[in-house]
1. For which of P, Q does distance in nm of label points 7 Å out along Cα→Cβ at positions 63 and 127, calculated from the coordinates, equal 1.9?
2. Comparing P, Q, where is relative contact order in percent (Cα under 8 Å, 6 or more apart) highest?
3. If you work out Rg/Rh (Cα atoms, Kirkwood Rh) for P, Q, which one comes out largest?
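Here, each number is a calculation from the coordinates, and none is a lab measurement. Fair warning: this is a prediction, and the values are worked out from it, not measured in the lab. Cβ atoms are built from the backbone, for glycine too; each structure is taken alone.
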Structure P
Amino acid sequence: MKKLLAFVFVLAMAAMAWAAPMDCGYFTADVPEGWTFEMVQQDDNSVTGVLKAADNSLAFTVSALKASEQLTVKTAAEQFAKVHGATDLARMDGEGESYEYTATVNNAPVYAQVFVIDDTAIGYIAIAGDHESDLATNVFNSIEFKK
């Protein structure tokens with residue numbers, strides 16, 4: 001019984017150490033201790049920042065873009081995919097319009113999604129590194145854009 005309690009305690013401590021919410025201005029994300037955020041671009045039409053693991057094993061580029069008649073989710077997805085040399089851009093199933101693609105950028109595997117945030121904004125999240133890892137999935141799923 002003592003071993004079971006010790007195991008449960010270790011799991012609880014690990015979960016608490018992992019779930020550190022980070023406020024990045026225009027979005028929030030739950031990330032492990034030691035992660036950093038750097039704003040790389042901001043203007044009237046878009047904002048982009050990079051959320052990075054302490055060991056540089058994962059990096060998330062997170063953008064919010066102003067939607068317009070000229071910049072739709074589809075056109076934004078096509079532009080991002082073209083810049084990254086992706087050839088597998090595909091519309092995703094589910095609610096709302098969204099697209100995904102994979103690419104290799106600077107010798108790193110990249111997985112990206114472009115999607116509707118709301119009627120006025122388009123979201124873009126690209127993961128450089130092992131996007132299929134539990135860590136990448138947990139961070140990705142925790143990202144919430146602010147209104």
Structure Q
Amino acid sequence: MESLAALYKNHIVTLQERTRDVLARFKLDALLIHSGELFNVFLDDHPYPFKVNPQFKAWVPVTQVPNCWLLVDGVNKPKLWFYLPVDYWHNVEPLPTSFWTEEVEVVALPKADGIGSQLPAARGNIGYIGPVPERDYLHYYRAYK
């Protein structure tokens with residue numbers, strides 16, 4: 001039986017191929033995939049339960065951390081900005097170190113709104129997941145068995 005690391009590496013190869021296809025189809029340079037964000041209950045300081053973007057969790061097994069970002073271009077190692085705030089009141093997930101982090105560049109993102117300063121300056125041709133055509137193309141592979 002193959003190890004999780006080997007299976008994950010093959011998984012990333014497949015996702016990179018699909019990414020190259022969608023980038024060529026829509027004439028984009030890269031995709032920026034957001035994990036999602038928390039939404040507080042009206043007049044409360046507690047959020048609703050977090051549900052991660054399925055396009056994000058298809059790439060990385062990070063399902064409980066909002067405000068993370070993943071940049072993929074189909075060629076280079078995917079880059080994950082992992083939300084890691086300095087927070088006294090809330091439990092904060094540590095920077096991941098697991099079988100899958102060999103295939104992804106992981107960088108700490110201390111502020112939820114700090115992604116803009118981390119992205120390439122020339123980012124006008126990066127698709128955000130998600131615009132409908134890109135999302136439809138990727139959803140096809142989630143449904144296809």
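1. It must be structure P, since only it matches.
2. Q
3. Evaluating Rg/Rh (Cα atoms, Kirkwood Rh) on every structure, the highest lands on P.
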